[in-house]
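Enquirer: Listed next: structures, encoded as structure tokens.
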Structure 1
């Protein structure tokens, strides 16, 4: 029976690919209304991918290290404490979680624009964490 981790990792990889593809569109090349919709879509893909990220890391920590944590920030903390990332990645992970939370609960155009400008940095973060997970343990449970 497959554990949650392999499925979550596949879902995260698909969402990450979709998020990466969305960032290839340059909103400034489009009329204002279209540009606004492109930015909104990119932000929404970030929100979805960030949510999948912490849940995948949560399942990874449980499967690999037996660590059972339930909140996004505690997942990030355990990920750094277990040595899977450095403090700089941890800080960006926490900032991504905070930004996702802000977008989910309060929407202000200025805040959304500020977060939108950080999306390439968050893409890099997501790619780093997925790479760490894939290089630590593949979905079959065997060491690479």
Structure 2
């Protein structure tokens, strides 16, 4: 994941969308870290899920999730500014929509202090190559 993010940073990402099933304090810390590392806005879209959200025809639902009010995943959707400050959320154990004013004009000034693919990069030592040609994850070879 760090190299994939690095490729996004190099393309000038201003708003990074991070949908996930993850949640908790470590997830929120990761969203803040990504905002600080990339000096970009981060919208972390978490999955808030209660047992009652599981379809009734799910195999063994009543055994696995007997209490429909039980939280299976806390959600923790969050919006973080380019300096790592949480500006909306986290939306924990609650279904809803977060609203935040996102000013992409704040991205460029914040990159003056840290630009991981610009003035802080070391192309004399490190190089990342990104293959844009789609490949299949499995190849079968006979013989």
Structure 3
């Protein structure tokens, strides 16, 4: 297998995961990006936008657009940051938490099905390799 096929397969896997998420959620407001942000906020409630941008390695403008959509949909709310008046803390609302909990089972199911037949060693290796791939790709931007 050549290197191009590996990247093509990673791209294909990503598209398949997103498709499964969209089909499984059945709510067009809950895009895979929104779901990922909700999941992050469920573990980092009160994060600032830069935290989200850094975590997902996304451009601030893209994060801003998604957060505005989420705020209009009632999934999050922004509150004043006591430490930095320029930044707003982002909190998941009860509606957002309810949506996140609905997709938590979906994510678990997709992961379970997608990784079926992998040994623990293969899963450990996959985890290390994907982290290494991300690290290498991040260096390209710098």
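Enquirer: Work out the source of 15.8, 50 here, i.e. which of 1, 2, 3 gives that when Rg and Dmax of the Cα atoms in Å is computed.
Expert: Only one of 1, 2, 3 returns 15.8, 50 for Rg and Dmax of the Cα atoms in Å, namely 1.
Enquirer: Next up: Using helix-only ellipticity at 222 nm (-39500 (n - 2.57) for each DSSP H run of 4 or more, over all residues; to 500) as the calculated read-out, with -23000 as its value, let me know the right label among 1, 2, 3.
Expert: 3
FYI, it's all coordinate maths here, none of it is from the lab. Source: prediction; values computed, not measured.
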